[in-house]
Structure P
């Protein structure tokens with residue numbers, strides 16, 4: 001394999017990662033909707049701790065556990081942002097929009 005073959009492989013992996021990140025976000029949003037309907041808090045620090053422990057335990061390297069944690073912190077931050085946006089949009093559609 002030469003460098004261009006490796007780059008093609010990296011591009012393919014990146015496309016799969018994008019697909020998987022989006023699927024993860026869709027599932028997290030569905031979980032958030034269920035929690036909202038049940039009246040339970042969406043944010044769960046124990047669940048986040050579990051996620052960080054779980055991904056670190058399943059990390060074969062070469063990325064360090066600290067690097068894996070940073071990556072998942074960003075993923076979870078983005079999921080929370082999407083949940084906030086979804087909640088704001090629902091509030092606007094329910095007639096709770098201010099101004100205008």
Structure Q
């Protein structure tokens with residue numbers, strides 16, 4: 001992320017390309033018309049790279065399906081507690097507390 005090593009920058013660029021392509025594939029598989037949310041430990045750490053045009057170019061590079069993917073919003077989850085809060089919500093619903 002600090003652009004100190006040309007090889008590392010290239011590796012990160014390649015990772016972002018594949019990450020975006022697979023996110024686009026998944027968006028098509030599940031018809032995620034409401035949006036795609038990138039979570040986990042990596043996405044917030046490389047957010048500046050994910051916000052560059054190369055990510056969306058790779059995300060939308062799906063031939064005749066590109067126009068549909070261009071309309072799908074992509075967001076990065078920045079809250080570290082999202083997964084835990086979701087699990088707590090499901091547990092509360094199962095227990096009849098919510």
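None of the figures in this text is laboratory data; all of them are computed from the coordinates on show. Everything numeric in this text was worked out from a predicted model, so none of it was measured. Cβ atoms are built from the backbone, for glycine too; each structure is taken alone.
Tabulated data for the structure shown
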{"item": "Structure responsible for 32, with relative contact order in percent (Cα under 8 Å, 6 or more apart) calculated and labels P, Q on offer", "result": "Q"}
{"item": "Which entry (P, Q) yields the derived value -17500 for helix-only ellipticity at 222 nm (-39500 (n - 2.57) for each DSSP H run of 4 or more, over all residues; to 500)", "result": "Q"}
{"item": "Comparison of P, Q by distance in nm of label points 7 Å out along Cα→Cβ at positions 32 and 48 - largest value held by", "result": "Q"}
{"item": "At a computed 53, 37, 15 (Cα extents along the principal axes in Å), which of P, Q", "result": "Q"}
